[in-house]
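The following blocks contain the structures, represented as structure tokens.
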Structure P
């Protein structure tokens with residue numbers, strides 16, 4: 001299990017060039033669900049950082065499954081210090097019981113290394129419909145309270161990506177096509 005995940009954002013061309021210059025790493029390129037958003041490059045190698053100004057996350061828990069594949073969904077929770085322990089326990093319970101959720105391949109609970117308390121729940125799915133079904137399920141309900149609470153007070157957002165296979169690196173990005 002990776003202990004640290006580092007990411008950077010940028011254009012597809014820039015990030016593909018970065019991948020090609022760092023072949024000693026297994027880097028994962030993510031295409032955003034929105035055409036106006038940046039691509040994301042993920043390094044979960046636990047090796048020394050290679051990014052100049054990365055977003056750095058400490059992996060609190062990784063719930064093994066089929067691995068990172070398909071659609072990757074990020075949920076960001078900005079929390080108060082008072083909410084941290086309850087959120088952590090709730091997220092562990094919800095994510096720890098995901099083994100039988102249809103279409104779910106992998107889950108991570110991470111915390112951003114920053115002055116602000118931000119947790120990130122990363123889930124990997126066969127397709128985005130499976131994620132949205134889970135989000136409406138009773139299994140997700142305990143986290144739904146934190147979605148509402150964070151959105152009302154401290155901030156919440158989510159975003160979806162698709163993993164870009166190496167065979168797609170030289171194809172133009174959708175906004176360029």
Structure Q
């Protein structure tokens with residue numbers, strides 16, 4: 001498509017079923033690239049960026065944080081997003097940066113540690129949303145528990161559709 005805006009969506013396996021290619025939203029043409037980085041932490045994504053992972057797009061959308069929330073406190077995970085944002089702004093000053101919120105886990109027979117992860121996810125998402133006026137845009141994805149596969153981690157068709165719709169609305 002001529003005069004298309006290039007959009008790169010990069011992140012963990014939660015984005016694996018997003019469609020890529022040429023499309024039109026609101027009478028604008030977009031060329032969507034989806035780069036799934038299975039098991040990618042925020043710091044790993046930062047390493048990829050610093051090692052010149054090529055994002056040749058006017059809009060860069062990232063869905064990261066779930067891996068970090070399994071191990072980090074929300075403040076630490078948020079600070080890693082700040083470091084990534086600084087790297088992206090330095091290397092891609094003309095690209096629009098967008099992050100998505102992340103879903104809570106919905107693991108059957110939930111253990112107390114999973115409850116803590118979900119509370120941390122809520123805090124992380126709140127911190128991420130606080131950035132949207134100052135540094136980046138944030139897509140608050142309307143996730144619900146019925147949008148996850150039986151593993152309680154990955155998106156089902158309904159979840160992928162919601163993520164896609166929320167991204168479409170932002171771009």
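Tabulated values for the structure
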{"read-out": "Comparison of P, Q by mean count of other Cβ atoms within 10 Å over residues 23-30 - largest value held by", "value": "P"}
{"read-out": "At a computed 22, 18, 10 (semi-axes √(5λ) of the Cα gyration tensor in Å, for residues 47-126 alone), which of P, Q", "value": "P"}
{"read-out": "At a computed 18, 54, 25, 3 (P(r) over Cα pairs in 10 Å bins from 0, in percent, for residues 79-150 alone), which of P, Q", "value": "P"}
{"read-out": "Parent structure of the calculated result -7500, given that helix-only ellipticity at 222 nm (-39500 (n - 2.57) for each DSSP H run of 4 or more, over all residues; to 500) is the read-out and P, Q the choices", "value": "P"}
{"read-out": "Ranking P, Q by distance in nm of label points 7 Å out along Cα→Cβ at positions 15 and 119, the structure that comes out highest", "value": "Q"}
{"read-out": "Top of P, Q by relative contact order in percent (Cα under 8 Å, 6 or more apart), largest first", "value": "P"}
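Only the coordinates and a few stated rules stand behind these numbers; no lab work does. Since this is a predicted model, take the numbers as computed values, not measurements. Cβ atoms are built from the backbone, for glycine too; each structure is taken alone.
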